[in-house]
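Visitor: The next part holds the structures, each set out as structure tokens.
A short reminder: the numbers here are calculations on the coordinates, not readings from a lab. From a predicted model like this one, the values you see are computed outputs, not experimental measurements. Cβ atoms are built from the backbone, for glycine too; each structure is taken alone.
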Structure I
Amino acid sequence: MKFEVLLESAAGRSKRVVELEKEGATYKVSLDGQPVDADMVLAAPNAISIILNGAAFEFHMAPAAEGGYLLQTGALEFHATVCDPRVWRGRKPGAHEAEGRQRIIAPMPGKVIRLLVKTGDEVEAGQGLMVVEAMKMQNEIRSPKKGKVERLEATEGQPVNAGDTLAWVE
């Protein structure tokens, strides 16, 4: 299976080609045509620990309002769009949203500095729910789907750890 991954950050834009080939219970991975030694594990909800050629990285992921994903590792933040050439290209990016009851978690440790909604509010996919400050950066936590805020589990001024439940959207 081959994917194109479009990455955007403050440093610029790049396109990488990731190829996965199943070998028994594992996958052979190549990046831009070069084989890489890779291992990955889901460290926490929306947090992935990856070892690439012996270097360890931890990425926190969240769906982006405009489609794709927001990725954060250390002080670096990226917007990633994964393009599967097997998928019909007529579909609008970001048209797919999460289904069912969704648990909204903190993608990184920080402090909730502002709530943008209340319990019971109707929200759109990609609408901001709250703002979490981490490493002097403000990160808007957005709804992955259209629905109703079932419960807020965070309050303004509350410190949070990566993986803490912030809210539920049904």
Structure II
Amino acid sequence: MVNHEIKVAFEDYSSVGELSGDDQELCAAAVSAMENSHSPYSKFKVGAALRLQSGKIVIGSNQENVAFPSGLCAERVALFHWGATYPDDQIQTIAVTAHTDDFELLKPVTPCGSCLQVLAEYEKKQNSPIRVILYCINGPVWITSGIESFLPFLFFEDRLIPNA
């Protein structure tokens, strides 16, 4: 038997005010995206914003449905919008934030496993890591340099890719 250890590295800031102007702008875009959240069931609004290589910002918000599996997370809304409209403009960074009136969020909210797998797919597609900013409004900010920090055992099978 061999024991292995996986360590996760991330930057931890006490507030968005410590970030660069570009990162603050992206976090503000994620907050703005929450305004279009359709979350009448959970009352948990999530906003995501992507900064593309061109500087363009693409946003998404969570969209719930009474048939719960039919909803979609903010991250995937933004990512699928990017894939449908700007697939050749690489994603540099994604910022994600959340809010609920039901309780105070004290730390950033992390993407779900499905969103992480989609982020991983797009990292592979563009052959470049996607920087992730998880932003807690009036609280800490966590930044990683790629999806593998969250999901070290990503699902990839190169034999499923045509001509691989």
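Visitor: To test your reading of the models, identify which of I, II gives 2.7 for distance in nm of label points 7 Å out along Cα→Cβ at positions 38 and 134 when calculated.
Guide: Of the options listed, only II reproduces it.
Visitor: Right, next: Taking 1.6 as the value of distance in nm of label points 7 Å out along Cα→Cβ at positions 62 and 126 derived from one of the structures shown (I, II), identify that structure.
Guide: I
Visitor: For relative contact order in percent (Cα under 8 Å, 6 or more apart), which of I, II scores largest?
Guide: II
Visitor: Out of I, II, which one gives 0.40 for FRET efficiency 1/(1 + (r/R0)^6) of positions 102 and 118 (r between Cβ atoms, R0 = 25 Å, to 0.05) as computed from the coordinates?
Guide: Among I, II, the structure yielding 0.40 for FRET efficiency 1/(1 + (r/R0)^6) of positions 102 and 118 (r between Cβ atoms, R0 = 25 Å, to 0.05) is II.
Visitor: Have a look at I, II and say which one yields 10.0 for mean count of other Cβ atoms within 10 Å over residues 22-29, as calculated.
Guide: I
Visitor: -7500 is what came out when helix-only ellipticity at 222 nm (-39500 (n - 2.57) for each DSSP H run of 4 or more, over all residues; to 500) was calculated for one structure; which of I, II is it?
Guide: II
Visitor: Matching task: -0.43 is the computed value of log10 I(q)/I(0) by the Debye sum over Cα atoms at q = 0.10 Å⁻¹. Pick the structure from I, II.
Guide: I
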